[in-house]
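Before anything else, here is the set of structures, which you'll find just below.
Derivation of every value follows stated rules applied to the coordinates shown; laboratory data play no part. Bear in mind that the values here come from a model prediction, so they are computed numbers and not experimental data. Cβ atoms are built from the backbone, for glycine too; each structure is taken alone.
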Structure 1
Amino acid sequence: MILRLALRSLATRPIRTAVLACGFGFGIAVMAALLGVGDVILEQAHSPALEGGGDVVVTGRFGALENGRFLIASILASPDLASRTAAISPSSRDTLYLLKGGRATAIRVTGGLPGAGRALGDREIERAADWLDSDADREWSAPDGTAILKAMDRFHPIPAASEFAASWAEWLYFNGRTADGRLRFYLTFMVGPATVPGKRMASVRLQLDRDGKTTTYAAGEVVDEARVLAAAPDLDIAGSRVRLRDSHYHIALTLPGASGSLVLQAAAGQSLPPATITGARGWVTGYTAPVLSGTVRGELRIGSDVIAVRDAAGYHDHNWGFWKGVRWQWGQVASGDLSFIYGRIFPPPDVADPERIPGFLGILGTNGPVGFSTSVSLEETGDERGQPKRVSVHARAPAIDVTLVFSVDRLVRTPMAMTSSAEGMPADFLQMGGEYRVTGIAGGRALDFTARGAAETFR
């Protein structure tokens, strides 16, 4: 039918039909040419050569890449990648405005490392022979492990959000467990809200679980805020202290009824970089785990008892933010060369929708990250009194299909006024010890093992 109409149109009005056909053909040709040019432009825009040389460009999922120095020092320095990497050149782009005669001219500018740029064949840098690496540049090109830990463990000024200021707290958390499971400790160095301008409340708390018996020791004082912000993670609180030296955390405790010294040695590549969650009206919370897996040695003195700690499994994380009305679920386990960490935070519903903040699970090995997932389900089941007895975690991602089942055999319940709701409803903080059964696949590896670990939740 269509062909018959076209033939009749051509027979009755040949000139008009011919012009129309040529117009359609020209339009199609122009469209094909534009699509071809657009494809070439898009391909060139993604070309690593236009970024300053190299073969691969790594960018952030939503823009600028966060924690670039951590990425260089851990992931890109892992044995699997380092052996195939000739050079790494971090760079940043922004807009510079030149002001003259009341007019502003926008100029696109790029900053980078001279030595790394030359190694990747950046022609612009090759023409600037007098542009050499500074000491600050070398902190990127050859990052020091201790410096990376210090950057991850830095403390934060209290944000200007007076509505939440009274619930601000930031802390270094350590835990350790002996191989036989008879001894486990939980240690927190916390700096809380301001008492007066420039001064902050601070405390040290040691919770000791020995042969199934739990005891707690604590001390506190007011500390100078400027000193904390300048020196952390080196902290001095009420006679106890933390010092970070050569990737080792040296801890000295002087508490009523308890004292001692511990050293946590961080395992290479076993760190989770800082992440923050922001909400309405300036609300914020943050988390990082500088030591997902390490070893602890030293001794603790409880009264007249001296407890030797030799090659215990150790862990360290760091939290900061506003905590009024906040809850969380968290857990950690390590076995062999793998470390697992999972969690989910529940902010107050008036600052962020708790249902829209996903859980996460990360798996790290000695050669770097094995996998990461935000498609995570966490389910707790308890006894008739509501105390958790079992935690089931299931995570899926392109490289992960893992299930962790945590059986609780030890539990310590602590009232935590800091996280009470806006209506003043209190919450109990539950620290749990027990055994994980881990099964599934991660990074092409089949998993099936049991190991002791820890978990936290609220009631």
Structure 2
Amino acid sequence: MGNLIISASGVRGTIGSSLSPMEISRFATAFGTFIGSQTVVVGRDTRTSGEMVKGSLISGLIATGCCTIDVGVCPTPTILLMSKKIRAEGSVVITASHNPVDWNGLKLATKSGRLLSADAQRRFQEIYESEKVNLVSWDQLGSVETVDSAIDYHIAQILELDWIDLDEIRQRSLKVAIDACNGAGSIISPMLLRRLGCEVIEINCTPNGIFPRSSEPNPKALKELCQVTKSEGAHLGIAHDGDADRLVLVSDQGVPLSSEYTYALIADFFVGQRKGDLVATVSTSLMLNDIADKHSVELHRTPVGVGHVIEKMEQVGATLGGEGTGGVIYPEILHTADGITSIAAILQLLASSNRSMTDLVSLMPRYWMDKKKIDTPSQDVADAVLDLALTAFANDDLDTTDGVKRVWDDKWVNIRKSGTEPVIRVFSEARSIQEAKNLCQSTVETLGRLEKCVTGYN
């Protein structure tokens, strides 16, 4: 199995190793069986392995009698939105999101584009592991239909939102630089920006799957976007990950903003217009606590993962949900992170406030975050390290919603096993950058010692 990872985020692995055509077909037949051989919407990001994965996937779906609707290369939210439109029983997005280019994977969703719940994920995995799949006879095989209207439909749905004022945005005459990493947002995002009256500067917007930077749009990866945003006098720089479910911002001064600001800025604007609860993960910034207090709404925390956020949003009827990764969920559009709708939300914020992005950021509560990751030999080792961490930090105020989170009044550090890579993630946040770094580093050093206890290395 190698580094094949099965989690609430779906399935991910490296091409030519763990994610082989045989494994993909196995997942496909399990999923086709899981949804009862019904209609499935399939789409992919731009990774060069996408066609291979799609071929193996569709083969398995046809073998279980599924009618497959292929919407082509599209962002994850666009694919899931098409599933909602046609009321498909299931959908599969071929993507590894922010993982390196040699990875690919499958994001699985059930009715109307809803990502698998924890219970559905368990039931799917039982079928996959048991290999008790429903392979149909020759006269009951499924079919494939190609649909090329997904991008136009997504844009139309965004432009019809009642909180989008097209005239107000267009009158602002915004100049926007966009770096799509040659990924799934390369076509739709520049198209949406132009529909909103923006002058667009395109960087890495050729949808060929050759990533010129890390597909995770962190500040270190966005040097070119920062330079172009400042030199061209753009009001804003924006960047996507590989499948464009995330959006990360660069200020008008060419300063890369932490991905935490995407959800925080949108939540402050959005909840200010329409009261309603917010949902965020345990690793999302304390800015969300302050925003919830400011607008007298409740903030609900969940384990990391879009699926967990969506479940809680549905339980409490939340107005907005999201993660600190730059993923924001708009239930009026779809129950998944949507980096495309986030573009419209940020532009509406700029237009309505008549402020610069630099000014808007200066008005936000100020915290500093540090993020590190520890490579582990396996997921089992990561689990064992987390078990030891519970004992090592037993005297602290702990939140075990997801991993081990040590909590103080104005700072925290969270230790959790990644659901998308064979690593342990350590996130910390405090009132100063030095305090956040010290907290993160000391935690990493402790975990290093605990890992040696698990593996027996000196």
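From which structure (1, 2) was relative contact order in percent (Cα under 8 Å, 6 or more apart) calculated, if the value obtained is 13? Please list the in-between numbers first.
Details: 1: 9; 2: 13.
Value 13 for relative contact order in percent (Cα under 8 Å, 6 or more apart) corresponds to 2 out of 1, 2.
Ranked by FRET efficiency 1/(1 + (r/R0)^6) of positions 136 and 152 (r between Cβ atoms, R0 = 25 Å, to 0.05), which of 1, 2 sits at the highest value?
Details: 1: 0.85; 2: 0.15.
By FRET efficiency 1/(1 + (r/R0)^6) of positions 136 and 152 (r between Cβ atoms, R0 = 25 Å, to 0.05), the leading structure of 1, 2 is 1.
Using Cα Rg over 2.2 N^0.38 Å, for residues 184-223 alone, single out the structure from 1, 2 with the greatest value.
On the way: 1: 1.47; 2: 1.27.
Sorting by Cα Rg over 2.2 N^0.38 Å, for residues 184-223 alone in descending order puts 1 first.
Starting from the value 4.9: which structure in 1, 2 was distance in nm of label points 7 Å out along Cα→Cβ at positions 64 and 408 calculated from?
Working: 1: 4.2; 2: 4.9.
Of the structures listed, the value fits 2.
Which structure, out of 1, 2, was mean count of other Cβ atoms within 10 Å over residues 128-135 calculated from, if the result is 13.2?
On the way: 1: 10.5; 2: 13.2.
Considering all the candidates, the number was obtained from 2.
Upon calculation of helix-only ellipticity at 222 nm (-39500 (n - 2.57) for each DSSP H run of 4 or more, over all residues; to 500) from the atomic coordinates, which of the structures 1, 2 produces -5000? Provide the component values of the computation, followed by the final result.
On the way: 1: -5000; 2: -12000.
Corresponding structure: 1.
Something else: Computing percent of Cα pairs over 33 Å apart gives 49 for which of 1, 2? Please list the in-between numbers first.
Numbers: 1: 49; 2: 34.
The structure behind it is 1.
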